[in-house]
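Nothing in this text is a laboratory measurement; each read-out follows from the coordinates by a stated rule. Since the model is a prediction, treat every value here as computed from it, not as a measurement. Cβ atoms are built from the backbone, for glycine too; each structure is taken alone.
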Structure P
Amino acid sequence: MSSKVRPTSDDGAHSLPGWDLLRILAASGVIFAHSFPLLQVTDANEPFHRLAGINLGIYSVFFFFIISGFLITQSAMRSTDPATFAEKRLRRILPGFLVCNLLVFLVVCPWFANAGAVRFLTDPGSWGELFKTLTFQNRSLTFWDRVTFYPPIAPDDYLYFFANGVLWTIRIELVCYVMAGALVFLLRRRPLAAAGVGTALAFAPHLSNTLLGNEVIGDFSYLAPSFAAGMLLFALTTRHRAHGAVALGCVGLIALAIWLSADWPKTGPMVFPFLAAYPILWFGQRQWTVLPRLSAFGDPSYGIYLWGWPIQQVVRAAMGPSISPYLLAAISIPIAVMFGYASWHMLEKQMLRRKQPSGPVAAPQGELLGFNAARIIAAASVIFSHSYLIATRTEAGEPFKAATGWILGLYGVLIFFVISGYLVSLSAQRSHNAGDYLVRRVRRIMPGFWLCNILVVVLLCPLFALDGPRAFLLSSDTWKELASVLTFRSSSLWLPSVSFGEAVGPTDLVPQVANGVLWTIRQEFTWYLFVGVMLLLRVPALAAAGLAVIIAVLPTLFVNLQITEFVGSFAFSAPSFAAGMTLFALGHRHSARGSLALACLLPLVALAFGWNGWHQYGQLLFPALIAYPVLWFAQRGWPILHRISRLGDPSYGIYLWGWPIQITLFAVIQPNLSPTKLTLLSLPLALAFGYASWHLFERRFLGRSKSASLPDQRVGTGTSPR
């Protein structure tokens, strides 16, 4: 929806007091328009729809986007850098969005659940729909076969299971934020150039029906012209005092356009914003006595918009289908206004007033030299275990699998996540803001990840392509799979058109897997985002760690939540990252003691080798018991650790390149290659690739100097995502 930012010096709304009232009226207009389809399935009887084919709610959303385009462009112009701009935008839009949908899911929906509240809240499908909504994958918060607010009144009535039907505009608002910020900073803060390019982008989808067929692009093409009109309004009228006669003339042109247009519902979204922008500016600049008084109460418009639909659904369910749309609106709007003011004062304003840190937090005392060596050893353990899977197509012969039920590589992955949880938390604390933190995380994880997989597809896989290199590289399936991997939609680089050896059965997919370790990178990146949100919301480190622990253990304690491959992988890796976050929150200024580290290791070994329940609960117990010994090892000042640290951090490269190296060696040397020989051949090559990746590529993206000390590695920028 719109930015709906409270008048602050950042957004410039202090000189536009009329916009507070206009946004409240617009949010109320959305509620009014929704009252008709909620009771009559269609909005055909809505007054504005009968007049011109577009209901009042759509016009209201246009108003929001015009105002948002103006204010967001101004915010970008006043931000010192893209990271600061991004953080301000996220702090404005996300808290209210997350809290509203969580409360609707947890408090409202259970009352209308088809199978009862308990079944609804323990159903993995319910949480899956919520997750898709909170991550902007869904247009609305809907539970088609789980929630019924009231019996459908017609065969085509599809609104009875919509818990919140206004969220599609929030998704487009975020897209427009990215567009405006990128254009302002890429075009060197030239607002008119940014607005011009933004307008071109807003109209570009209309050149192709194929583009309009995409859900997100179609919604963008409908609302982006309004946002672009706001950008142009800012660029052209920053210091302009609007004239009432000109505003009235624009209103007259709108009426004339509606009267003359043969298809206003189609042309209106493209024409209306550019004619309405000037009257909106004129209204915003009014200094009527009531406007400053209204502004003093706060900005409830975002809350009104978010809460309006759920409130209407509850009122509609309580009063039945016999009430009129006008009565539904009359009851719902005052309630939504109260919720809007509560949301503003209790949540939104608090998030905007959070004190920004004056600079990076100092690093804790003491060096963590042991983390480098620990990560190299962990990466080597992954290669060791994969040698059995690649050479024998089974992990049954791997020594640790036989002894504990887990292969050594899984222990290595969990250690990686413990270290990562610690260092990423430290990196977050040392960052200026959430945007700065996320930029550093992306610069650490993405370049090596992209380069490795692109080179594997372009240079390695063609050598083993079933139909030859040319057919492989020209196949659209090849590039679709690569794109899926590079955007974290696939958990491994699996190419059916490639064979690194003969399959030993119909279920043997190993010869077609060019890189099988990528599932952990996706999990790592998910946790990066979680820490970023905690930093954005200014959640203290200990509270963030506690929330991480709760989130991490739920899928293990409630196995029925593991409904997808991603959630299953999350259940395995998340406790380790949460343990690392907890370790940082509780012990980042603590000098670890060897006796306590040993006291943790002894029960760990006893449980791993002697307890039958280890296979089920080990992912919870192992990180809890290994975290302190890992910290103790990291704090050692042994000379060998200094030497290893000076050479750089090859662990990420070792991990990424290990599988491609192993599968290639096996394809070339088989069938006489045992797991032991494959390990001995792979480790030196992977180590060489790891150091090459670090010195030739990864370090350059991190802005490393050629200093041998590599100080940032001790504070998280060298974190290797596993």
Structure Q
Amino acid sequence: MLNELLSLANSLESAGLDLTVRHKAIKEAKSGTALRVMLGPEGDVLDVMPVPSGASLWTLRDGQKNSFPFVQPRNPIMTFHGEIPKSLEALGQKGGKTYRNLMAAYSDAEFSQQEHLNWMPSGYLDSIRKRLSSIQSGCAKDGAVACAAMERFLKACGTPERSVDLLEQLRDKVLNSLERNPSQDMIDAAVGMLIGKDKKGVFLCDGALLFDASGYAYPIYHPKVVAAVSNALSNCQNSSPDSETGSRKCQVSGVSTSDFITDTFPQPNLPTIGQTYLFSRNKDNPSLARYHVESVESLLVGTDTASRLDAAIRAITQPSYRNKTWRPVSGEKPKQTDLLVAFIKSAPGQDLVSVLAPSTDQDDGLDENDETQISTSLRNYKENTQRFLENVRGRMGGHCDQDMIQIMVIRKLDPANRKLVYSNTLSVASFYAAAKEWSDGEENTPPWLRLDLPKKGGFASKRPPHISPFGLVTFSRSTYMRGGTEKAEVQGLPASETMRLFLSTSSNTGVRSEVRRILNLVLRRRSQLLSGVAQNLTRGGDGRDYDRHGALQTVSVLGILLYKLGRTNYMGSPAFKLGQLLAAWDTVHVGYCIDLRGGAIPPSLLGNQIYSMAQTSPTKALDVLGRRAKPYLAWVRTTNSTFPKLEAFRRLTAIKVDKNTSSEVKRQVHDAWTIVKALRHAKVAGVLASELKESLPGSKLDETFRAELLLGYMAGLPKAEKKNDSESIPEATSNEGDSNE
């Protein structure tokens, strides 16, 4: 990961982006509710307020302890003795953090001086004194507030009794602040600090304190304060007599230096994956030794280089760049979330990830049950891609092949280990060509194929949606069973494979074996869903037992994969027409049952019964279909020759159904339209069967054949075109588009 971060740092500096380099001792503070505590010159608490949202908090600490100015006490300020009061139940409910509930819980608690005598760990104040002495002499004016905060805190906590008095002052100021302005931010922070959170019967502090000093131009969390403290720490370290004088080359940047990382690397707090060590090797694990050298000594990295890498990854993942240069994305395993970072080297702030990944407003990952997060419309995708190219062309004067894009995916393997699971660098021209071919592949689907998806107040007819390259990772993690009605989570495709698919072109025959492998996986996991949805809708169902959005996504993915295999005219292939033939006979079967069986439709329709055989023995399936279809063909001939019945159908299909129409009439109209459609499909099925007798023998039975067969069965026949009213059969009427086809 270090090499990729070095390239990122060089790109950001070349683009003129100011990197805020931090000394390795400065850590990012944990996000969450925090109270800003303003200390006076004598260490007294002057005011308390919530830390503004969006503030980038920092702290100095020894490993994971002795943190300041960001402090997280173990225990809340107030204590509950005996049974837990009922007032806490209301406070813990959803939406229960209100001023009234907080004050009710506060009245049931008490402040115990004895329990707070040792609220600071041993050696904590000595650690702060040591840090103060290391920065006080060399700290610029902008960083004076940090020194003042340390001095005032030391005054306030000179003795254990005085440290308890500080907490009492803090409690009183919190209550005063709540009375003045009971905002939700203040209430949330007060609940975490005063009451805490119940964890297995023990109340622990669920908030934090940020100690600040009054009377200064900048708050302690201001970037200028951080920069001043960082420079002071660096100057102190460089002037230390223990620093090495020999100069050697950094093994990452190649720059000669005498200051190398000797303990721990910087640990930026990255979105989605949290605190991240840029490099670490466990010295207790012999297998991680390199040339008999252990831990960080196995890789000589200059302190300045490590600080640059830390600054670069923090800059590119800052909150304002969310959904532009970074975004949470799903990993190939269930409940796994990775961090995607993508940027143009000449324009790091340019929106790029919207082309690669589905959008989300979740901070901790993706809500995969929300279809708006999994895919956006194909039109929006095309607009984003075109806008991206035009912006780059404007910067590069039309020479897109001269600018480069870098893409990284970082994963949290365990609480202390992060790994780069995907990295690639390519030109803008190559990226745009891949994005355009991806959208062309998404349009490689039957134009009449639509499904009704639920929406507020009813249903909306939708075409197969856009699915992004990283959305394909989430897509591949689902497999369907029980005829497509049940879904299970399994391991999906890794980002490296979906990106390789995205960047491949249909003209590159070398990648077709991998495309076929992915196609096989999709067919194994999704065929039951598509065939189940197709039969359910033909039977007159509403598809509510099926993942209809997942079915439409599957159609999009199949279109992309067939496009990558050069199958752009597959809707005229024998496999696709065979699928249409099976779907047509399903419709005929339903019409037959409505007319002669009183609407009693069997669980499996004629075409669906033969679908499995058609995947492996299509010629045999065609022969079996011809034999089994004889009674239904007889019904079609009899119905077409019975003029009174046709006239009855014509009258029923001419009725305009509205909210005032009785349920019985609605049923009769629906049945009439279903029979009319069955008669038309029987006529088209005869033409398809004649064509297939000539073209089907000799077809190659591979994954391409099965995919085209499945799409043909899912798409069925397109709606009938409008004809003149003088036609003698009802299928030619102009209302068929309203017939649930």
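Okay, here's what the table says:
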{"item": "Source structure (of P, Q) for helix-only ellipticity at 222 nm (-39500 (n - 2.57) for each DSSP H run of 4 or more, over all residues; to 500), computed value -14000", "result": "Q"}
{"item": "Structure from which 13.9 was derived, mean count of other Cβ atoms within 10 Å over residues 602-609, options P, Q", "result": "P"}
{"item": "Entry that produces 16 once relative contact order in percent (Cα under 8 Å, 6 or more apart) is calculated, selected from P, Q", "result": "P"}
{"item": "Test item: Cα Rg over 2.2 N^0.38 Å calculated as 1.25, pick one of P, Q", "result": "Q"}
{"item": "Parent structure of the calculated result 2.35, given that Cα Rg over 2.2 N^0.38 Å, for residues 330-409 alone is the read-out and P, Q the choices", "result": "P"}
